[in-house]
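Here, each number is a calculation from the coordinates, and none is a lab measurement. The model shown is predicted, which means the values in this text are computed figures rather than measured ones. Cβ atoms are built from the backbone, for glycine too; each structure is taken alone.
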Structure 1
Amino acid sequence: MLLAIDTSTKQAGIALYDGARGLIAEYNWHSANRHTEELLPLVAQMLAQAGAAPHELRAVAVALGPGSFTGLRVGVAAAKGLALSRGLKLLGVPTLDVVAYPHQAQPVPVVALLQAGRGRVYWAPYAHGPGGWAPQAPYALSTIPVLANTLTRATAFVGEVTAADRATLIQWAGQPRAFFLAPALAMRRAGYLAELAWTRYAAGEADDPTALSPIYLQQPDGAQAAPAGAIPTGGQAAQ
């Protein structure tokens with residue numbers, strides 16, 4: 001059984017997954033920056049409600065970001081702690097990959113978004129390519145108008161897209177180029193993280209707890225970090 005943890009942003013989630021039953025349990029909630037206090041009690045509650053014991057866990061997955069510095073630190077630290085203390089396999093998955101994962105059947109390119117605060121978003125474009133469904137450019141941190149100016153064709157926006165973001169994208173890019181799903185369909189879910197991680201676990205993959213680190217696109221003080229030269233798609237992540 002695999003436990004998935006996502007505290008990348010205020011939209012947090014946890015899930016239980018295994019190969020025989022698939023998704024066993026899932027909690028998704030809006031946290032008022034209280035990830036530290038909420039996470040482990042909710043994990044214990046979910047395990048109890050699912051009739052599962054901690055010793056049944058074989059792996060723990062964690063969303064790596066980009067996202068909130070504090071939120072990512074809480075989730076990654078908890079996942080590493082569980083992996084090391086219980087001998088579990090550890091699997092890291094970029095958060096934007098989790099956002100984009102359920103939208104592979106969209107007939108247009110998909111842009112996955114996460115809120116970064118101060119009018120900015122983390123984002124990446126996704127499409128099917130030679131290597132399958134994957135980000136088509138490095139993860140980015142920018143304002144919505146900057147993002148809108150990159151559009152060259154109709155695009156579906158998924159993830160943490162606010163009403164203000166929708167209005168700005170339509171204003172800058174035009175209605176034909178900005179396509180939106182209903183919020184419940186576009187939201188990020190811990191169950192998607194669990195499913196992505198289970199695929200890696202079933203293939204015999206795992207990450208090194210001493211080397212795995214969050215994906216930060218900005219420093220804790222809000223200053224933008226130097227852009228990474230490669231797109232992390234799982235496994236080792238560039239800080």
Structure 2
Amino acid sequence: MISLDEAVTARLESHGERFEVLVDPDAALAIKRGEFDGELEDVIAAEDVFENASRGDRPPENALEEVFGTTDPMEIIPEVIREGEIQITAEQRREMQDQKHKQLVQRITRNAVNPQMDDAPHPPERIESALEEAGFTVDPMEPVENQVDDALEKLRPVIPIRFDEMTVAVQLPADFAGSGQAKIREFGDLEREEWQADGSWVGVVTFPAGLQNDFYDLANEVSEGNAETRIIKDEDDIATR
């Protein structure tokens with residue numbers, strides 16, 4: 001379950017009665033769209049249906065039977081969410097908007113590069129500033145992944161930006177290969193790997209291009225600065241960093 005502070009109210013009025021449930025806002029939107037595939041008990045604040053959630057008042061059981069054909073809250077809650085309206089306070093809206101804004105900036109920073117600066121990553125501060133300059137406002141009631149394309153469209157006239165992935169080959173000396181390769185392979189998608197005769201390890205990893213500095217920092221950390229890396233652009237073109 002979630003806490004009451006995290007929940008919003010979904011409200012349905014039918015047959016002269018009002019029914020309210022307390023649910024996570026993102027889950028509520030997913031349920032309304034038919035896209036929710038989690039466990040209901042994980043995204044609600046109470047396994048209960050209210051007439052007035054703020055007061056804790058409950059509707060009569062005969063009203064539940066008349067409208068929903070059951071008194072089981074776990075059957076009623078999704079229907080209230082699907083058929084009703086999601087109520088949020090001004091404070092909840094601000095908090096949701098701030099959270100979604102941070103998630104959007106993080107997602108763009110992870111994946112975006114500057115094509116005019118040799119595909120260098122954009123720092124979060126630059127993305128923040130560009131979003132503000134572009135006048136982009138995050139919709140607190142829309143999933144972040146659904147807003148990324150609109151945000152990029154607004155950002156492109158303001159800063160050079162492109163979503164991309166990059167593939168890097170990294171070689172760890174034998175003294176660091178054992179523990180180091182485990183951390184490297186977790187960073188992204190391990191395309192291939194090879195143990196060398198001298199005990200060193202070579203791995204080829206693909207990850208969001210905005211994380212390239214983080215990857216180099218990790219490679220240096222696990223090898224005490226002894227790692228060698230190469231940016232792989234295609235099969236015939238390998239640039240050494």
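Among candidates 1, 2, the computation of semi-axes √(5λ) of the Cα gyration tensor in Å that gave 29, 18, 17 used structure 1. Could you tell me which structure in 1, 2 was used to calculate FRET efficiency 1/(1 + (r/R0)^6) of positions 47 and 199 (r between Cβ atoms, R0 = 41 Å, to 0.05) as 0.15? Answer for the origin of the read-out: 2. From 1, 2, which structure was relative contact order in percent (Cα under 8 Å, 6 or more apart) = 23 calculated on? Computing relative contact order in percent (Cα under 8 Å, 6 or more apart) on every structure in 1, 2 gives 23 only for 1. Computing distance in nm of label points 7 Å out along Cα→Cβ at positions 7 and 23 across structures 1, 2 gives 1.2 for structure 2. Using the calculated result -12000 for helix-only ellipticity at 222 nm (-39500 (n - 2.57) for each DSSP H run of 4 or more, over all residues; to 500), pick out the matching structure from 1, 2. It traces back to 2. Once mean count of other Cβ atoms within 10 Å over residues 95-102 is evaluated on every structure in 1, 2, the highest one turns out to be 1.
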